[in-house]
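Next come the structures, one after another.
A short reminder: the numbers here are calculations on the coordinates, not readings from a lab. Since we're looking at a predicted model, the values are computed, not measured. Cβ atoms are built from the backbone, for glycine too; each structure is taken alone.
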Structure I
Amino acid sequence: MVLASTDEILEDLAFFDDWEERYKYIIDLGKELPSMAPELQTADRLVKGCQSNVWLHYEYRNGQLVFLVESDAVIVRGLLALVMSAFNEKSPSDIVAFDIDDYFSTLDLERHLSPTRGNGLRSIVGKVKSIAMSLKNVTDNAIEL
């Protein structure tokens, strides 16, 4: 999946004068996410703490985490696209090191989300960072032969 980079998203959002236009842009980003196959939308892939259903599947390939995400809400798919632009196809170390709070602050995003959407967004980020941290710990402690 090729998404806009975080820098491209920040640049694009700077062109919009109001949050209604920004929401439309974020929703359009969500439409660019590939669909998750229904057989992957299982209870064990549901992210807890989200108002809408959010499924997260990942694979670890060539030192990078590759995510597949899905939601039943269009705005949440857009929020997922924002998160995936920061984390998808990155190494566990890069994901752990990425300052998501600064990214969200620069987007001025959380101020424009309901508290439940903000909590859901944090749950998604927490799940991704937890996956990355566990893989980082494994790879950091691996013994090369």
Structure II
Amino acid sequence: MSNVLFTSKATAKGGRDGQVKSSDGLIDLNLVNPAGDGSGTGSNPEQLFAAGYSACFDGALNLMASKQKKDIDSTITAEVSLIKDEADGGFKIGVVLNVEIKGVSQEEAENLTKQAHDFCPYSKATRGNIDVELNTKAV
């Protein structure tokens, strides 16, 4: 990997019923398997992925808008689902990105969303690997 701007580090122990902690200690969470017995309080990998993807996508969206001198207010809600993979009997994830944009028309919102999806590092990482559905709404 060349031209690395920064690296974040987190360590997980115990899988879906364990713990995850970032190297700086800002993230220090118990993990609870949502498909488990329902006991315990904690996060899960899908929730953490949803948080990262929505934040990254919102950053990409606002960058695309600023390049076009559009003043927007946006909210991204990522829904990350754990899905049974019929091909191998295992599991896979799917994502729905709900994009709400104030300050532009529906057509402009859809164009900005597409541009952000082309630019966002999370979208690039998932492209061709998982299903990502984009729901865009000008509000």
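Determine which structure produced the value 26 for relative contact order in percent (Cα under 8 Å, 6 or more apart), calculated from the coordinates; the candidates are I, II. The correct label is I. Among candidates I, II, the computation of Rg/Rh (Cα atoms, Kirkwood Rh), for residues 10-89 alone that gave 1.11 used structure II.
Of the structures labelled I, II, one was used to calculate helix-only ellipticity at 222 nm (-39500 (n - 2.57) for each DSSP H run of 4 or more, over all residues; to 500), giving -10000. Name it.
Answer by label: II.
Work out which structure the value 5.6 belongs to, where mean count of other Cβ atoms within 10 Å over residues 2-9 was derived from one of I, II. Considering all the candidates, the number was obtained from II.
Assign the value 48, calculated as percent of Cα pairs over 17 Å apart, for residues 18-65 alone, to the correct structure from I, II.
Numbers: I: 57; II: 48.
Going label by label, the one that fits is II.
Among the shown structures I, II, from which was the value 158 of volume of the Cα convex hull per residue in Å³ calculated? Walk me through the numbers before you get to the answer.
Details: I: 112; II: 158.
Of the options listed, only II reproduces it.
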